[in-house]
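Heads up, there are several structures right after this.
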Structure P
Amino acid sequence: MTDNRAVLVMYDVRGIQNYIFKTSKVKDAIGASAIVEDIIENAIAYACKTKDISDSDIELEWCNTDGPIAYTEKDRRVQVLYIGGGNAYLIYESKELAVEISRIMARYTIDNTYSLQLAVAITDKTDSYKDDYRRLNEEMIRIKERMVVSKPLDALPIMEVEKKTGFPITSIEKYKDSLIKLSTESDLKRRAGKSKRNLDGVSEVERILDSYTTRKGSDSMIAIVHIDGNNMGSRIRGLVEGIDDYKEAISLMRTISYNINNSYKAVFNNMADHYNNLIDNSQFGKKDNMNCFVMKILTAGDDITYVCNAKIAIATVEYFVKHIMEYGMLGMNGEKKNRFSVCAGIAYINSHFPFNIGYAVAEECCNVAKKRAKEKGNLVDGEIGNWLDFQVCKNIHTLNLELTRNREYITRTGEKLYKRPYYIKTTDAFKRQDDNRDRREDIESFKEEMRIVNGDGKKGSADKKVIGRSFAKRLRNTYPIGEARVDELASFLRSRVSSFPDDLYYTDRDGNRTAIYYDALEMMDYYVDTEN
């Protein structure tokens, strides 16, 4: 007997981040991003077409360029409620149809990605969205807990494998005078990357990481920046989980999902345009007036990743923070509790450093920033502010950020060399009480220390430097030895630099003796204070 009761279904594509960023080549990451960007929407459309469901029985559009579409409880066999946060919610006329469509979607996902899997949760639809939403999310948690994360079939002993994935070689591509052997997954990513280059009008030069360096060969540092919204899941649940009425709840969720997707993309695009269209780039020393400064890797909801010239990385994050604060869950200039805030991580790498390791470090820096942001003393009325952490990747071992910092940023005599992460103060929306924070944790403190160490970093500003470059290098090299040796050097330098700083250490909130200027000294070659 067929059960004709409508069901509510939730989809989640598992392992997207690892799929995109496990490659050592940025062009493959861009291709992977292009593959997964609309994977759920494409899978739904493909499955409905395969089942030969008429257009009048399908409602896939939940928003358009003008904004979210008002939700109406129409009688449809397949109806998309909203898509956002890596999830999709649909209503099907029956569980039987939901299962059939989901099977086709799962196969489509594998065929078009090779290694991603689709998690599916189904629950009966009632008249209470609140209860259905709760049951559906609980079911998805159970599905993920018992879902086996399978991998494609390993290569047989007689097969040649691709070193970076371990998957069998299935295609060979000729490049100049050599042959490139690819697995199916890598081939899919590479073809998607080429297709995207042809569609988005970005030149081949703008896809090369060396184009984002200041001067190839002498200054080849770039930055990978990862930005992520704060507490988005819990904030969304707080707005909708108590609503019973389907029409009210879905209309609200469509508004929230649309605002998240479009706000983050709009701010990123404006930021990228701002820096890629710099009229005067002389302060960066870039040759041939080549304005390649920011390249998008991924913009998916509140998850943003991009590559940029090392010297503007911190400035791009400040720009993003300043402008994302103008938006919120329910639109622009909304209540403080609904405004967006973010944390960011930056990995500074050589342009030929493995991209996947650089991304992993940037993501871990973002996690460190989030951890600091959520500390009780850093909240205002329970809201999380905007924080930034960064790391210069000297070798692949930086992948273990905590180990690297414990081993390389703590002296033998116990002093801590780094102050980061830093709080980015914007408006009164996230202004903390002064007695709840250490002013040295603010990004403005870092920028002031950069001015003392390196002037403002702009061409022709040497007269503004306080320490002087040669003395700054000596201080940078002495800090890791310990406070006693730093004090000896400081006594010498004060006899030659009248405005040399009085204090070189402070005691942080955890009781650690912490170097005030080491962050700035480490960044003296990788930072320019730009107008944003």
Structure Q
Amino acid sequence: MIVEDQGKVIGFLSGPAAFGADPGAAVERVETHISLVFLCGARVLKLKRAVRFPFLDFSTADLRRAACDAEVAVNRRTAPGLYRGVHAITREADGTLALDGAGAPVDWVVAMHRFDQDTLFDRLAQRGALDRHMMEDLAETIAGFHLEAEVCAGFGGRAGIENVLDGNARTFDECAPGNLDESKVAALEAMSRAFLQVLGRRLDTRRDAGWVRHCHGDLHLRNVCLVDGRATLFDAIEFNPGFANIDVLYDLAFLLMDLDHRGRRRLANVVLNRYLDHLALHGRPGDGGLAAMPLFLAVRAAIRAHVGASTANSLDDPDAAAAARDEARAYLDLALTYLAPPPPRLVAVGGLSGSGKSRMAREIAPFVGGAPGARVLRSDVLRKRLAGVGPLTRLAPAHYGAEASRAVYDRLMDEAVAVAETGHSVIVDAVFARPEERAAAEAAAVRAGVPFAGLWLQAPPEVMVARVTARQNNASDADAGVVRRQLGYDLGDIAWPVVDSDAPRNRTLARGRKILGV
């Protein structure tokens, strides 16, 4: 695939002179199949390899320059501080190479600001350093990026995913023998096509509604880092419009699959729910796309499977090849599980303020339904959205009157039905203090044609008061006074299984999982 000798350029970039650094300065090098990255001090220079693949062409210096320009343009959307510009590698009169010298350009590089590699999200995941708040920040970053991204109506839809499946099939034909169980590959192909047959019209409708946009295209943990403490997306696809002009949920699915593959489904569920909440807050509810999530996740895992198998074929080290083969097989198995999700269900989690219901809903969600877990609809978040404010904005008492609360519960049930009807499980998180509110939740499951389960959380009054008093950055406006008023409610008969949350968190979660059978 290499069509030009770049040895002299690589030699130049491997030395400190290319960076204007002292002769003794160290230059690090990172290689991929399409680029070489050189790091020295605070500077980074990225060279496109002179390669030609079916999906990209860097075979000439002019093509590489255009790709460098495109890379800077697309990545400044999300990481303007990292991408400094494009520089020429020039041949000087004495035959030496220089960066932006007076001679004729022989190649081109992208200049970047160096960031702390330890803040890469794949490394943070390996160290167990990712937490819920970091992932919520990342989810809002991605949602904001998607909302602002250019709409690309000429891409995506059924045809877009069909093209990916066709490419996957061709690649599996080449790389699967000796690496992957070919019967599983055949099953994945058949199941994916069957899903697409059912979802094709829905995917076209999403495209026509503006959900196909100029996305990142390669949105996995290794392409996210921290810059000034904030999650930052970088290294977006610039070389193939078909890879980047895609459904926003297909873009997000790569990140969700990556987290799931690494055993971080809880964080994947956090990302999905905060992402959808953010879209809804900005008037673009995206829950209808959940019907396509199994296929989107499976396609992402399938791509990683054949990339791993192809990598195994290219490695001379037998141990490295075996490791690549094992990971490819794991991705293949994961893809198959995505296409066989459990039936959807509707779960309601109720309890007075401070009872632990929202924590239960959040922590139980990864175990309910197909990957990456249930959609969580929280009344506190919905109430703020209906008022036109963010989840952390405190509302006036008028927003908690009887009429306003009825509107919140009615809308909550309608949204729960809509999610369940996509085939995705949903958890409804609300106080559910009135018997008619609990009955409405059960009726919503009947409307959606899915099984229902309810959980009632309770804790001693002093515990609930202490919890709401200690809350920070929470969508709930409940305080100690609200809890004391709720303790005087006539709750009626509680038919839902009761979970005492005045126990260690893991025991409380285990009790909820046992009741739900997950």
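What follows draws every value from the coordinates through simple rules; no lab data is involved. These figures come from a predicted structure and were not determined experimentally. Cβ atoms are built from the backbone, for glycine too; each structure is taken alone.
Values computed for the structure shown
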read-out	value
Structure with the greatest value (metric mean count of other Cβ atoms within 10 Å over residues 97-104, set P, Q)	P
Which of P, Q leads on distance in nm of label points 7 Å out along Cα→Cβ at positions 273 and 353, largest value	P
Computed -12000 for helix-only ellipticity at 222 nm (-39500 (n - 2.57) for each DSSP H run of 4 or more, over all residues; to 500) - originating structure among P, Q	P
For 91, 51, 44 (Cα extents along the principal axes in Å, calculated) the corresponding structure among P, Q	Q
